[in-house]
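Structures are listed in the sections that come next.
Read-outs: derived from the displayed coordinates by stated rules, not from any lab. The structure displayed is predicted, hence computed values, not measured ones. Cβ atoms are built from the backbone, for glycine too; each structure is taken alone.
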Structure I
Amino acid sequence: MLDQIDQISERIRAAYGPAIGTPRRELITPSLILDFDVLQRNIEFMKQRLLTLHAKLRPHIKVQKSPELARLQIQAGAIGVCTATVWEAIVMSRSGIKDVLIANEIVGDKKIEALAEAAKHGYLTVAIDDSRNADTISRALSRAGSKLDFLIEVDVGMGRGGVRSPQEAVTLANHLKKLPELRFRGVQGYEGHCMLEPDRDLRVKKAREAMNYLGTVIDQLKAAGFNCEVVSCGGTGTYDITGADPRVTEIQAGSFVFMDNFHGNLVPGFSRSLTVLGTVIIQHGKTIVFDCGRKSIGIDHAEPTMLDYPSYRARYFAEEHALFDVDDKCKLKLGETMEFIPGYAPSTVNLYDAYHVVRNGIVADIWPIIPRGPGHVGLIK
């Protein structure tokens, strides 16, 4: 009998399976398209690039939400994956990923219960920055009869999660040492405030400052008897900066597999593998409107653009419409389709149930996008 995750995958494959064999520009729109060959080139480029750096890759699957894609990256040398939620972690673990880091604090009784149960079935690590949260997790682990590794999250300048000083880190480590269900592995220091910096030189400066601060935390933890086996940092925008730091053991880059318009302007060497197919549903003179608005494509941080006409800028994106004013160079007519490069891939993928995986211009497979909420997996018992 299939478990719940397999059942969901099979249902999605059955629903979208008839599209297999369809040319990419003839899909029902809006559709999420993943070019497999470009995807593989991105994975290989990151693999080769990391051979020249210090850190290993632990891709963040909050971007892709796909067990199939996660397994491809593991096969290419990734040491595991990281997730944003306990639900993503459960799906990854039950899909065969043997090393899963939840790069976030898990708070809330039901989520912590799910975490404790999942830890009985796979190797999980969680980020912690508060002793009260640690105590709650410890009690849940004790009830479930499971154990969990943890990283102390350090605020390296983003002002979100993380202890705010080296002394706070040492105090928290000493507290967690008393909880037998939890084992210290190291620290996490996400320099997300550097990721949005378009100026490369300034991004390098900010990221190095963040890592140097994290280094002071690592040093004080070591002096207190806590050796950091794991130092987890970085994203696509800083992978080659943070990844070169000899103190960093792993980077959490995820968006490089897709390279949307935002990330594509930050780091070279990767290509756009993810697109959204839309149809011209309205045409009046030089105004054309597509059926792929905000509910179909992520517009965060950068605007989506037409694959064949990248110079055009949208007048606006409504919920179900993308409106463009064009000129005679644009040959699109009513009923014709166009692929769009998302402005931001993570908030695009989350809108869909499945990738239409394309090879040589034809849909070759359907990959379910499943770890999107607690309803998909419930509590493991």
Structure II
Amino acid sequence: MKHILYLPGWFPNRKDPFPGDFILRHAQAASLYNRITVFFTAPDKDIKKPEITEQAINENLLTVIYYYPAGSRLLKTAFNGIRRFNALRKMYQVHFGKKSPDLAHVHVAWPAGLFALYLKKKWGLKYVLTEHETIYMPGHDNYRVQSAFEKKMLPVIYRQAAIVHAVSRSLGEALINQKLLKQMPEIIPNVVDMHLFSYHEKTVSNSFRFIHVSGLTRQKNPEGMLQALAEVKKLRSDFTLTIIGPANEKIKGLAKKLSLDDNIIFTGELPYEEVAKRVSQSDAMIHFTRYETFGCVVAESLCCGVPVIISNLAVTRELVTDGVNGLLVEESNVSQLAEKILYFMNGKWKIESRQVAEDCRERFNYERVGKLFDDFYGKVLNL
């Protein structure tokens, strides 16, 4: 059994269980065929000295997380960067000593790729790279400004990787356009937890039950979604939209201004199990996104047999076929979104829910994705 060291840039931790949850699911899938050890570092403003936690997720998957006191904003980037690097070096010495793992797997090139470069130079350890960052996608919000050092080192990290993997063809093309790659990377999708997201018979309802799950950032265009629903309400009011995510007062205020108080349910963030339950009992998901690298919530919805009314992007077309498992809408076209929602409500189109759910189970289950990763590692190790 191969031993793979995971070096994620994002990962669920005690301070925030949501970032990189899809990376954890990748690790769980890969651990079906390989031994996986995850090293991650996270700031914690509530501690005064570093702490390390270890957790065996299953017999083949161990997570090791180093928590460090969050530094001042002035010193945060440089000082914490050095602190994280030194912590990873010590963790490696403790867990591996002179016996290296077979391979390192970087998830999100920056900054985790820096430590992978060190391991390659110091121990000759090869690494593969998986990218998830939306910052490379056309139309991104530029929420994170790249430093001069990052821009210099990022091409090196990509060049030194044995193989690069992306979760969608669209992300692969974006990496080529950014000149980080010369050819299309390996494409392995994200994983859906089939124990949670699966087809269930729906309870009877007198109104349409729509759902939206996201961080409610500009990327997801929640304002446009609410404006479309306000247009829908002029003709039909027999619907509710459950919004799962950290809604701020601006979004709530807009819902009230648009007279959607009786139609919108803001739940805030919910446990993953509860999200799955709410999605499976919905009639359709609305996802008016401006850009994506994959679309985990879309795949999860489809695995429940729940159709998605979604922006027509290259990446969303990798998951959604118009008129088969969802309805495609021109990105940011509020009027068209309203039209497609009404088209669905008026019974002009219905999904074959069981078949859609079964098709998605075949694509996104742990066993299939885990085997794809096993083959991916085997290419590097010539196994």
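As an exercise: mean count of other Cβ atoms within 10 Å over residues 86-93, calculated from one structure in I, II, equals 26.8. Which structure is it?
Going label by label, the one that fits is I.
Which of I, II yields 22.5 for mean count of other Cβ atoms within 10 Å over residues 182-189, as computed?
I
If we compute relative contact order in percent (Cα under 8 Å, 6 or more apart) for structures I, II, which one ends up with the highest value? Walk me through the numbers on the way to the answer.
Numbers: I: 23; II: 15.
Top value of relative contact order in percent (Cα under 8 Å, 6 or more apart) goes to structure I.
Quick check for you: by distance in nm of label points 7 Å out along Cα→Cβ at positions 14 and 254, which of I, II is greatest?
The structure with the largest value is II.
Say we calculate FRET efficiency 1/(1 + (r/R0)^6) of positions 150 and 238 (r between Cβ atoms, R0 = 41 Å, to 0.05) for every structure; which of I, II gives the highest result?
For this comparison of FRET efficiency 1/(1 + (r/R0)^6) of positions 150 and 238 (r between Cβ atoms, R0 = 41 Å, to 0.05), the top structure is I.
Can you say which of I, II returns -12000 when helix-only ellipticity at 222 nm (-39500 (n - 2.57) for each DSSP H run of 4 or more, over all residues; to 500) is computed?
II
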